[in-house]
Structure formats: structure tokens, C-alpha cells
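Trainee: What follows is a group of structures, each given as C-alpha cells.
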Structure I
Amino acid sequence: MFANDNRVVLTLDAGGTNFVFTAIQGLKPIGTPVTLPSNADNLDKCLSNIVEGFKTLKSSIDEEPVAISFAFPGPADYPNGIIGDLGNLPAFRGGVALGPMLQEIFGIPVFINNDGDLFAYGEAIAGLLPQVNEELIKANSPRQFHNLLGVTLGTGFGAGFVCNGQLFIGDNSAGAEIWLTRSLLHPLCFAEEGVSIRAILREYARQTNENAEHLTPKDIFDIAEGTKEGDPMAARFAFERLGLELGNALANAITLLDCLVVVGGGLSNAWKYIAPAVLAQLNGTLSSVSGATVDRLEIKAFNLDDSEQMAKFTKGNAQTVKVPMSSKTVTYDPLKRTGIGLSRLGTSNAVAIGAYAYALSKL
């Protein structure tokens, strides 16, 4: 329904380095996008650039926007538009009423959410979730999915959850904070220590006994591919270790949420090296005290970016069963399953679309 909506929403993807402003109409960008430095440690300059960015963006379009909607990295009181202590935007420490400020300046409603939340919402509206359901329809499957967990892999480990078309925020604007789940490989640490850029660089350095501070995740990927000088086995091992950590965190989340999963963020470009360990965790086993084993999940997990696994996922195990005391039959698919796949929209675009759709759903 949002694809045919003519209303315009001004969006912002706020990072610690840059602010990227985009106007969205009908799920598509219009006008001229604006990029300005965030000035992360100077509140006055930061706020001035936010106002300037939205004013410049607004002047590049003919239509009047109906709302401002954008993503900030938590923590925050999102319903009230108050930004709290941010690690990568230290100027906001102590609490800043950013939403009310912008609403007073521009005279239109302002909505702020976590970037992981809006990534998940964008993919639920126009990305992985509808694509998967279309594939199931084509395969004549009786199944349809309604819930989506979105995770982003980059500087940090973020997430958002959409349930039946509604973004789950939580009572304290702290829903789906997956980064704080327990690490598999370092049980006294939080999961983000193993699912982040710093984890990849740390593990590669540990394997090679070399200083990796000058390297980027792209460098590690190129080393794994053999297109850059370095230790390919160590690079692949670093991504595999991240996959183990990610798989463990997702297994805990899926156990509670029973949903599809979409993966975004810069590190997702190395999915070919991460995915096998993720799926091994999801489809692995756990032991009881007596030694008996059970499946890690009650459901089977499939890699939706592998053509063979996608085919098995969509086919399922559909069969016809007879209705007792009747001549009628019904279709039954007993294969409980979930799928995990890469962003279909691109992370930044998914965030913008999520911000757009969220604003319109509230209006």
C-alpha cells in the first residue's frame, strides 16, 4: 500500500561520521539527497547540520512533506523523541529533545527510531519478507510468514523485530537489543564483542600474530578471497568465528520469536564465509545433563541465498490429509522452518524505507 502513497516523508540515516538525508515518496527516493558531517562531539554544530540538512532536502522537492522520520543509534526515548547517551554521538549525552525541537522548527510530526528497528521494518515492508512470501505462493505452498528479525553487522551488532506488520519497540524503547545477549565463545562478554568489525580485526590479528589495526573488514575479505596479500585461512577463520557468535545469538532470538531473519550491514558482504557457521549453529544440537541431545531449534533453518536451500524452503513438505468423518481433504505442511537471508533493499535504503513507512503508519 505504501508504494502507491503520494505523501512525502523526509528521512535521515544518522551515523557517527555523516548524516544522510533522503526524501521518500511511494517507497522511492525523490529530490536530491544531502550528506553532511555529524560533528559527533559538538552539539551545536550537530543540531545545526540536522536542521540545515532537512531544510536543504525540503527545498529540493516540490511537494510539502507530511512528516520527518529517521534513524538514530540508541539508546533513546524514541516515542518522545529524546536522544540519550550515544557512544558514537557523544554530543547528545545527558539527553536532548531532538524530536520536539524539529517538530517546532518544521511544524510537522517527527518520528525517531533505532536504526536496527527501521532496517527490519523496511525489509518487512518491501524487502525480504514480501519476497519470500511471493516465492512461497509461486511454489503453491500453503505457508506465509508474518514476522521478521532484522540484524545489522558492522561497527556494532544491531537488530529490530517486526510482528504482523507492526514494529516492536518494547516498553522502554529497548526491544530487540540483541547485542547484549551473551557471547558463545566468551561467556563473560556480550555478543557484540564477537559480532562486529573489531571482532574480525581482533581474530585475524590473533591468528596471524600481526597488528591488524591498519586493515579494514574489506581488506580481510579480500585476503580471504586471495586477491590481497595476507593469510587467507586466518581471514576465513575470523569470519567463521563471527558466524558462530551470530548463529548462537540468532538461535536464542528465533527460539523466542519464531521468525524469518534478514541480515544487513557492511560485514554482510562476507556472508559466503559467515553463513555456514550460522546455519551450523541454528541446525545444531544441545545436550541435557544426562547426555541426551535435542535440536537447537524446534524448527529447521535454511539459507535463503543458497538456491538449493531456497528451493527446499519453498517446497516444504506439503501433503494432503483427510478430514475425519468427511470426504474433504486439506493441505498440511508439517515442516516447521525459518529462513535467513541477506538484505534485499540494501541496508541504508531499507532504513529510509522503514522510516518512511513507519511515519505513514503513525499518521
Structure II
Amino acid sequence: MIRHIPTSRFYLLFSLFVLTFFSTAAQTEDFIFADQTFQPGSKSQILIPVKAGNDSTVIPVTVFHGLQKGPVLGIVAGVHGTEYVPILAAQQLAKQLDPKELSGTVILVHMANVEGFLKRSFRVNPLDGKNLNRVFPGSEDGTMTEKIAWTISNKIIPHLNFYVDVHAGDSNNDLRQYSGYYNYFDKPEVSNKAKEMAIAMGFPYIVQFGNEQSLQEESVYTSREAFKQNIPAVDIESGRMGIVEEKYVVRIQDALWSLMQHLEILEGTPDAVENPIVIKKRTNVISENNGFFYSDFTSGDYVKKGIKLGYITDLFGNHLSDVICPVDGVILYKTFNPPIEKGNGLFNIGHLE
């Protein structure tokens, strides 16, 4: 028996269907980035070319464009090519994210400094010997490192609503993992959003950068360039000594996942720490000599002003000087292997209030 639906009810049901269909279909639109168009629910791997003089390189990026409307999050790894933990975390995250589950868009830069990664170059780009995280906003007509910085500053960051720069302790650096954000008093809304992002990532230590009235000088650092463009920006530091330890790779993935939940790009509740330790000021301890550096302290150790942190010897092993702690605090990172030059950093100590 065929059941007939009254005409008035049929038109009502049909109208509801049409409204539902177009409402769902209109949740998001194509995303335009790097001169390409990305459809809703798509995952795309692209290489952004960078050319400076006779040198050329690429920036590998995966674009996840969700089915639902939402913010655009930029994640950048590999600003320093031998900080392997963030690079591997980005690679694994790219395999886990499903664009069909996203509300918004994620632009994932797998590594900003490809040549530094391939050539195992400590901190600098081997094509010009410059540190990418010291040249922002870069220059369109500059050397390769400056051109990479310019490309990120002008071709990637302006598309974003939120920004994350992911780092680790390099091959001379024993590091206590933490998140950080930029805090300038004349931009309270941007600063507060960044603080919420840093808390949402679940690290027990949060470092505030800036803490000044305004940012007047050049950005220099990649995440500070995002802040200058009024985009809430945070840093992750996780990993140590330039080695790959799976627990730190996973920690970065967890932090980014939690952040995306906080931003409502992903469903779920962020794994925030209720009462993180906020560090508003840091002190660098600098070597006064060339030679060998010795210390039994490690990152995460609490230290007191006046205690002996270590000592320096000359090239023959003769004692030159003791290293004395200048403040009470916690060691965020330190040089852990012997070679040291005059003017190099030995410790970075976070002040505890």
C-alpha cells in the first residue's frame, strides 16, 4: 500500500530538506593559499618554492581544510634544521589529522629550514650561514634565509588567525620543556588569547616573552612576527640535546591536539594544566672564557643565588673560573657538553615569584 503525503506536508518536508542541505553545504568555502584552491574536507601536500640569487629551496606544507567553518591555525616546525623532535612530530601529526573532522583550517609547515635539515646544519641555513629565527620579517631581495623569513611573513602568516612555532633543545642544549607566548601591554586582546593558547597546551611551565608596553623593534623571531601582525602566537619547546626521544615527540603532538580542541578546530576538551608556573623574567648566564665547561646541574633543577653551577677550564684543563648562579630560579635550558666560547650562553634561568 502506497501512503500519500498531503501536499502541504510534502512542501514543508521538501523545504526543510533544501534548507538543511544548503545550510550544511555552506558551512565552509574553498580556501585560497599559495596560489592554489583547497576544497572543504581536503588534505593537500604542497611545496612552496623559495629562490634567492642562484640558490633555491622549498618549504613543505600540508594544508588541512575542514568541512566546517572555523579559524585558520598555522603550525611551523624546523626553523632550526637539527631540532628533530618538532619535525618528526609535525610529520606524525600530518598522518593523524582528518580534514573531515576539522572546523577550520590547519596550515602545517613541516620544516621551514629544509637545507639546514638535510645538511645537518646546527642552527643556521648552510646556504648563507644565517639563523632563520634571527632575521624576521626577512627581505624579499635578501639572502636565502632572509627570503624564507619574508615568505613566511608575507605568504603564510597573513592567512592565519593563530600561530604556533615549535622548537626543541639543539645538539648542545639540555632543555626543560615549556610553552611560551608574547605579552605586550598595548595589545591585551592578542596577548590574552596567546596566554589561553599556551595554557591549553598543558605544559607545567609557561614563559612570558615581552612583558613591555609595546613591541617597537624588528620582530626578529618568527612567532613575534605573527604577534606584530596581531595574530596570537605561542612557542613550544620540547626535546633536548638534538636527539629524538619518542616521549617528547608525543608531547608535542598532544599539545597541538589539545590546542586545536581549545580553538574548537577539533572536538574535545583541552588537556590544560590548572595552575601552571608562569615565568615572567629570565636571566642568561654567559661564559667569560673559551675552553671546557663542566656542570652537574640539568634542566629543570631549582637553583639559588650564589651557588656554584659549574666551572670553566682552559684548553689544557686548567681551572679558569667558577660559574656562580646570579638569581633564584629554575634552569630552563643549559649547555650540556664541554666546548664553550666566550660570550656563549651557559644557562637560561627562569625567575620564580
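Coordinate-derived values only; no laboratory data. Bear in mind the structure is a predicted one, so any value in this text is a computation, not a measurement. Cβ atoms are built from the backbone, for glycine too; each structure is taken alone.
Trainee: Give the label, chosen from I, II, of the structure having the highest value of distance in nm of label points 7 Å out along Cα→Cβ at positions 146 and 306.
Mentor: On the way: I: 3.0; II: 4.9.
The maximum falls on structure II.
Trainee: Output the label of whichever structure in I, II has the greatest value of FRET efficiency 1/(1 + (r/R0)^6) of positions 162 and 202 (r between Cβ atoms, R0 = 35 Å, to 0.05).
Mentor: II
Trainee: While we're here: From I, II, which structure was mean count of other Cβ atoms within 10 Å over residues 66-73 = 19.1 calculated on?
Mentor: Details: I: 24.6; II: 19.1.
Computing mean count of other Cβ atoms within 10 Å over residues 66-73 on every structure in I, II gives 19.1 only for II.
Trainee: If you don't mind, another one. If we compute relative contact order in percent (Cα under 8 Å, 6 or more apart) for structures I, II, which one ends up with the highest value?
Mentor: Result for relative contact order in percent (Cα under 8 Å, 6 or more apart) over I, II: largest is I.
Trainee: Starting from the value 1.08: which structure in I, II was Rg/Rh (Cα atoms, Kirkwood Rh) calculated from?
Mentor: II
Trainee: With distance in nm of label points 7 Å out along Cα→Cβ at positions 58 and 322 computed per structure, which member of I, II shows the largest figure?
Mentor: The structure with the largest value is I.
Trainee: Another question about this same structure. Taking helix-only ellipticity at 222 nm (-39500 (n - 2.57) for each DSSP H run of 4 or more, over all residues; to 500) from the coordinates of each of I, II, which one would give -7000? Please list the in-between numbers first.
Mentor: Details: I: -11500; II: -7000.
Source structure for this number: II.
Trainee: State the single structure among I, II that was used to calculate percent of Cα pairs over 19 Å apart, for residues 98-153 alone, giving 37.
Mentor: Matching structure: II.
Trainee: Here FRET efficiency 1/(1 + (r/R0)^6) of positions 82 and 338 (r between Cβ atoms, R0 = 35 Å, to 0.05) has been calculated and equals 1.00, so which of I, II was it run on?
Mentor: Values: I: 0.50; II: 1.00.
Corresponding structure: II.
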